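Pasting the structures in now, so scroll down.
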Structure I
Amino acid sequence: MNKVLNIIITGGKTGGHLFPGIAVAQALDRKLNRTSHNVEVLFVGTNAVFEIQTLEKYGYAHKSIFSKPIKGSNIISKAFSISIILVSLIQSMIIMKNFRPDFVLGVGGFSSFAIVLTAWVLRIPTAIQEQNAFPGLTNRLLSRFAKTIFTSFKETKGLINNPKVNYVGNPVRKTESIESEDSLGLKNFDPNKFTILVTGGSQGAANINTAFMNALELMDDTGRFNIIHQTGIKDENEIQLKYKTLKINATAKAFFHDMPRLQEITDLVITRAGAGTISELCIKGLPAIFIPFPHAADDHQTFNAKALEEKDAAVMIKESELTGQTLKKAMEDLIENKVRRDRMAQMLKQLAMPDADEKIAAFILKTKDIKA
């Protein structure tokens with residue numbers, strides 16, 4: 001009978017935290033399919049609809065715990081925060097008792113705090129994976145407890161020279177068809193046209209949506225483009241109507257589950273600067289205009305984008321400077337300059353670390369003396 005290896009991957013709510021965890025789970029599946037062992041992966045995170053639906057599509061089990069960021073400075077706020085932590089710790093203990101994990105990997109987001117801390121108390125091997133150049137609060141706290149810290153950037157702020165750090169890059173999902181051609185719904189896609197992919201992340205971004213539509217209104221001959229636009233649920237109907245009014249043929253949807261597949265057919269991306277997105281674009285050598293989310297924790301997206309812009313591997317527009325005109329200029333500069341796009345693609349590929357998922361999976365298996 002095959003032995004079952006139990007792994008908890010904890011964190012989530014946003015794609016930036018969730019997708020690296022999925023990439024590691026996929027790598028574990030691939031490795032252990034070649035051995036006499038089976039792996040059972042349980043994701044523990046929030047009850048966010050995006051998180052639940054995404055894990056269902058990938059076929060992974062999921063449990064949610066009660067978790068919220070610690071906010072407020074008065075006594076009542078602090079007391080409430082402590083009560084939340086106590087509840088999440090009790091829930092974590094119950095999960096540990098029932099699932100009996102052999103290893104726990106935290107991928108960021110506040111929901112990972114109680115699970116990793118509980119695993120540390122129970123002496124279960126742990127590690128955390130930090131996607132960004134500036135670590136989030138949860139991982140900064142957990143870095144004191146986790147035995148190993150996997151980082152995506154060589155110079156991750158606050159972790160330089162930390163002996164626990166293992167610089168492996170950011171785990172990226174392998175390209176696979178989890179959406180059918182019909183569900184992707186690409187309208188009249190012409191492979192001979194220049195393809196632009198616009199996305200504000202899993203929740204969309206109203207400012208990017210508005211600036212991009214304004215930029216299109218200022219441009220001539222928009223019929224030369226394929227446009228794929230992830231709008232977010234709030235703006236989906238409005239943006240679809242706007243394309244219809246402008247008589248522009250585009251595929252605009254709230255969310256695409258198979259983003260890696262869309263990136264394969266794209267020439268230029270306009271996007272936020274989450275670490276997961278950056279890693280995917282580096283691996284594919286896909287030129288991008290980054291518009292960092294200015295309210296991200298500790299402004300980490302700006303740190304991420306600057307790391308590429310300083311190497312001339314990408315273009316960054318601060319949201320405070322984002323208009324239809326500034327975006328139009330940045331787009332046209334890249335669309336009309338293939339030499340620069342090729343140079344950016346080459347630099348991105350030099351920065352890529354495509355086997356981060358395999359390295360983390362191998363580390364997990366090594367703790368149990370499993371060779372795969």
Structure II
Amino acid sequence: MDARVAWVGFHAVEGISLRRLERLVAHYGSVQDAWAAPEAELRALGLPEGPLERLVAARRTGLAQKVLEAAERAGASVLVYPDEGYPPLLREIGSPPLALFVKGSLEPGDARGVALVGTRQASSYGAQVARTFATDFAQAGVTVVSGLARGIDRVAHEAALEAGGRTIAVLGTGIDVVYPAGHRALAERIVERGALVTEFLPGTPPHAGNFPVRNRIISGLSLGVVVVEAPQRSGALITANFALDQNRAVYAVPGPIFSSGTAGILRLLREGATPVGSAQDVLEDLALEARQLPLLAPPTVPEAARPVVAALGSEPRHIDELAAELGMGIAQLSALLLELQLEGLVMHLGAQHYALAVPSVARGGSR
């Protein structure tokens with residue numbers, strides 16, 4: 001049996017950690033021999049009954065080979081712990097996955113990764129902060145790591161891509177299952193300029209318990225974790241706790257004190273997280289020098305929409321307010337705003353509030 005197949009087999013058996021596998025390999029001499037060891041011997045070596053029963057069943061059904069075939073059908077590669085391409089930061093955590101399913105590519109430069117996480121119910125303030133931080137990280141050549149969830153995660157991934165940078169999405173599902181389903185198009189874009197990664201076997205649905213577990217990989221792939229906005233009970237706080245356990249830096253962005261999304265931030269700050277007001281604060285704290293990315297073509301603004309862009313800024317403005325200021329009908333203004341959104345120049349922040357997506361867009365050329 002190929003060693004990679006054995007690694008994937010052990011990974012597929014719940015209850016087999018890296019430390020436990022290392023002890024088995026030390027006893028048998030190779031991962032292949034450990035995988036093929038007699039049931040009675042494994043029991044005598046102290047392998048608990050649950051994992052032992054699952055291991056025996058996995059061998060009987062050829063589970064490892066089936067997992068590899070499913071990954072191949074999904075267009076994913078499989079990295080096992082000994083592989084050279086296994087993320088070095090992830091090797092350092094206390095419970096690294098034995099195998100990692102990857103769609104897209106992981107690159108050496110991704111070791112300059114920073115996680116950007118927060119609530120699924122992002123406010124307009126939180127969305128603006130996430131977009132600004134992610135854009136600045138991407139332009140500094142830092143890979144943005146997040147979880148493909150709604151809210152802050154989505155904004156972080158999108159902004160990194162729009163800035164021409166790299167981003168990694170850590171899934172709480174199998175590599176062939178995108179959740180939420182509405183993020184399929186975003187997931188495809190991430191594959192082109194980054195990677196989808198997961199430890200869960202192909203076909204794994206979005207069980208609620210998967211997401212707290214995957215959060216240790218978000219922090220594990222990162223030099224530090226930036227929490228943008230988080231209520232008192234938030235997955236982002238779980239990611240921050242994993243980061244502390246992994247000896248990674250934790251940063252919190254202060255927010256409005258009357259916002260529910262600030263409650264978790266205040267808790268992090270009380271517990272010693274570093275307050276930050278810009279991506280530059282994080283880059284300096286982590287001693288990350290900015291790396292020049294290839295310059296993107298400057299955004300171009302349709303001639304008819306230039307008055308709309310000139311009236312917008314980073315602060316959200318309601319469509320009624322804009323229409324009154326510009327002397328435009330709501331229907332005409334809505335059409336122009338939609339065109340600007342499709343171009344990635346304007347973002348809709350909810351409740352008919354809009355703001356510029358790219359601060360320099362007002363200086364872009366016309367067409």
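Throughout, read-outs are computed from the coordinates displayed, never taken from laboratory work. These figures come from a predicted structure and were not determined experimentally. Cβ atoms are built from the backbone, for glycine too; each structure is taken alone.
With respect to relative contact order in percent (Cα under 8 Å, 6 or more apart), the largest value across structures I, II is given by I. When distance in nm of label points 7 Å out along Cα→Cβ at positions 44 and 60 is calculated for each of structures I, II, structure II gives the greatest result. Source structure of the calculated read-out (distance in nm of label points 7 Å out along Cα→Cβ at positions 28 and 52, 1.4) within I, II: II. Which one of I, II has mean projected area of the Cα convex hull in nm², for residues 148-339 alone, as calculated from the coordinates, equal to 13.5? It must be structure II, since only it matches.
If Rg and Dmax of the Cα atoms in Å is computed to be 23.1, 82, which of I, II is the source?
II
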